[in-house]
Every structure is written in C-alpha cells, then in structure tokens.
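Chemist: Just below sit the structures, each encoded as structure tokens.
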Structure I
Amino acid sequence: MDGQTISEILRNIYQRLMDRYGPQHWWPAIEPFEVIVGAILTQSAAWTNVEKAITNLRTAGKLSPEGLRGLHDTELARLVYSCGYYNVKSRKLKAFACWLGEQYDDDLNRLFSLDIDQLRQQLLGIYGIGEETADSIILYAGNKPIFVIDAYTRRIMSRAGLAPDSNSYSAYQALFMANLPADTRLFNEYHALLVRLAKEVCRARPLCRNCCLNSTGTDHSTGRFPCSPANNTHR
C-alpha cells in the first residue's frame, strides 16, 4: 500500500474515521457494572434492545451484583427478554454476579486491579463470557488497553486488505495491538468508530461511495472494494 507500514495505515484509517464521525462516547453507561451487564446482554442483540433490558433492571432496582443474585431465574429472564436468548443470558448474568460475589466480594476495584492477562484469564473462566465479551469488559469497564474484535472489525479489515493470515480472534487483535500504542482511549474510540462505519456504510452490501476510507467514490455491489488492494473482493 504505497510503502506504508501497517501502523501508518491503521493510524490513517483511525484519523479518517475520527474526522468523519468524531468521538463516539462509548460505552454508554452510568457505572462499570452496567457496562459489564451490557457486554453480556449485547451478545447477538441490537443495542436498542440491550438498553431496554438495562432500563428494566434499573427500574426494578436490580442493576447490581446483589440484585441479580436475588432474582429468580424466570424473573431475571423476563426483565432481559428484549435482548433475545433471555433464558441463557439470565444464566450468564447470574453466573457473573455469583462469581464476583464469591471471588471479590462484589468489589470491581479489586477485580480491575489485576493486570490484563490475569483479568482476561479469570473472565474467560466464567460461564457465558468469551473473548469479545471479556475484552469489552476489560476495555470499557476496567479502562485497560485491550482491543476488542467483533464481526464488524473483521469485515472492515478484510475489505481494506488488512486481514491477517489467520482468521482467529487473536490474530485480528494482534493486528491492532502490535501496530498501535497501548492506549485505552485510542482503543475505545477506534473500536467504536469501526462499529459506526460498519453499521452505516460498510454493511454486508456496502455503500462504498459514502465511505470515508474510499478515495475513488465508486460504488460496487460486487468485485473490487475501492479502499483495498486490487485483488480484494467483498466478504
């Protein structure tokens, strides 16, 4: 790509996104525990539906570890019904709340005093928390620099010709973390901006002429993606 390093390309993408969309103020939450609840509920769910569930929990006075533990499974499922997979998600929330009480006496400051590797390992050991959810908790609730990878990020990086050799979560994460400074605010904004781009422009059927990463102004429904090398196609 014109002799640019991957680091320079990633920085350029970030700057274009920031120039177009500005700061995203993500994650939208009042306090860290709400971020954690949102990270669990947003699995396979639209954020508007997550907001409804969080509002239900807050209105019921149950948006806390103790509150979640005190709810019967069926009542918790009812409160988070809007998110879909509500029975499974209620179990995931309850599992985290019980774990936090048993291991850290509900003290998130103690939990987030761990270094990133220790924190991530512990979170991944909790029922219902995978890599994306764990990293969202670490970045957005714990304010620690780790890059969150999701389907939107994979799509954009692939179309931009930056997909790593492996399609694994860790390979995509390394793409960012090996080529950008370990900066919590940068990782926060970058991920949020990629989500914004994917939802509004870089969709399954992309609106390429509206993309700030596209220098040609061409809109193709198939074939070459304008911001990528010539041999890259839609994925």
Structure II
Amino acid sequence: MDEINKVKSISIWIFIVPFIAVNTCLLLITQFHGLFPNQGDIIHNTFPYIDGGASISRTARPYPTWLIFKPSMFLTSFLLIKYWLYNKSIIEFFNKDHKYLKKIVFFGIASAVALTIHSIFLGIKFDNDLYKLFRRVVMLSFIVFEIVAQAYLVATLYSFKTKLIRYINVKFLNLKIILVSMLIVVAVISIPIISLPGNEFLGYNLKFFKHALEWDYFLGVISFYLLTFFMWKKN
C-alpha cells in the first residue's frame, strides 16, 4: 500500500520538525542573547525538561524565535492532517467500517486545527481574561484531541493486528500502546493540578512543575510519531 509508505515518511517529519523548532528556540533564547532586541526576553541557565525554568511559549513567542516556531507549527499541522487522512485509508483497506474510523479522523484533524490556532495567537497580547482563557482552552484542546486520536488509532490497529503482520513490527505497536497509556495517566493526574488558579498547591510552587511537565509531555506526544516511523515496515 502506498499510504503505508506515506505514513512512514510523514511520521518522522512530524517528530523532527517540532522537536528541532522548539529546541532551537530554547537554544537561541538561552545562549544567543545578542539576537534579541528586547533583552528582557532572554533566559539564563535553564534546562526546562528538568528544572522547568521556562515554558515552551516563553521561549517561542519573542522575536526572532517566533520566526522559527510559527512556520514550523503550521508545517506540522499540515503534516498531521495528511497523516490522519492516510491512516484513514489504511484502516479502510483492512476494515472499511471500523467503529473508530470517524473518531480517529475527527480528533486527529481537530488537533491539527487547534495547533494552528494556538500558533497564530502565540505572542499576541491582550490584557483580557477571556482572551487568556481562550488561549488555554485552545492549547488544552490540542492536547486532548491529539491523545484521543492516538488512543483510538492504536486501539484500532491492535484490533486487527493479525492482518498487519506483513506490514508492521508488532513490538513498536506495543510500545505505542504503552506510550499512549502513560500520556493518558499523566494527563488525568496532572490536568486537575495545573488547572488550579495561581501557582501554589499545598504550599508547593507549581510554576516550575507546569513548565517541566509541558516540555516532557510535548516530547512524549511527538515520540508517538517516531514510533510510527519504526513500526511500519518498508514495502
């Protein structure tokens, strides 16, 4: 199937493009301070995957890092739409009337749209509580839609994995199931905590926890596509 080769090739770029973009923004804002006309934007001595010293948006919204981040996210959104549509074709080939097919396409494309909206409004400042709430809802929608789409996809592939033996490495399908399960558990535990107003919970500062969680969760979400690349065999 040609769609399998397309999914395989697209999936690696869905991992590479956002990974390089986000970490390039981090590198520039922490190491190349002369590039930033507003010195108040620069960040010192942080590795946010561990210490939570900055959020992803904090590194991506100043000039010139947004010149890297926004086009990369637009490209990622486009690739995501293609990815979910190609998966639709693959599922239809093996099981045309699968009960999860429409849900996979809906949540997958919805996640891409939410990512696009988030990227458009990144860096646009309005001192308005409704606008701030809108941005949070869009970002949360992207995460929820993405994880739901991934969960439905791995459940669907697993439901007819015997038909896929010629096409996939089952070990990587199992790894994807483990990864998605972990992402769901972390989300269920963390969302009520990070949704709390303010940055304190039981006397602890949540700011750094939120930031570190954001970076690590981002890495987990895009790792799904890296596993996709290794799961599908070359035709």
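Please treat every number below as a calculation from the coordinates, not as lab data. Please read all numbers here as calculations on a predicted model, not as lab measurements. Cβ atoms are built from the backbone, for glycine too; each structure is taken alone.
Chemist: Between I, II, which one scores greatest on distance in nm of label points 7 Å out along Cα→Cβ at positions 51 and 155?
Modeler: Details: I: 2.0; II: 4.1.
Top value of distance in nm of label points 7 Å out along Cα→Cβ at positions 51 and 155, among I, II, belongs to structure II.
Chemist: Further question on the same structure: Quick check on the output: 18.8 is mean count of other Cβ atoms within 10 Å over residues 19-26, derived from one of I, II. Which one produced it?
Modeler: Numbers: I: 13.2; II: 18.8.
Answer by label: II.
Chemist: Moving on. Suppose relative contact order in percent (Cα under 8 Å, 6 or more apart) works out to 30; of I, II, which structure was it derived from? Before the final figure, lay out the partial values.
Modeler: Details: I: 20; II: 30.
That value comes from structure II.
Chemist: Continuing with the same structure: Can you spot which of I, II the value -25500 was calculated from, given it is helix-only ellipticity at 222 nm (-39500 (n - 2.57) for each DSSP H run of 4 or more, over all residues; to 500)?
Modeler: Computing helix-only ellipticity at 222 nm (-39500 (n - 2.57) for each DSSP H run of 4 or more, over all residues; to 500) on every structure in I, II gives -25500 only for II.
Chemist: Compute distance in nm of label points 7 Å out along Cα→Cβ at positions 163 and 211 for each of I, II and report the one that scores greatest. Kindly include the intermediate steps, with their values, before the conclusion.
Modeler: Values: I: 1.3; II: 4.9.
For this comparison of distance in nm of label points 7 Å out along Cα→Cβ at positions 163 and 211, the top structure is II.
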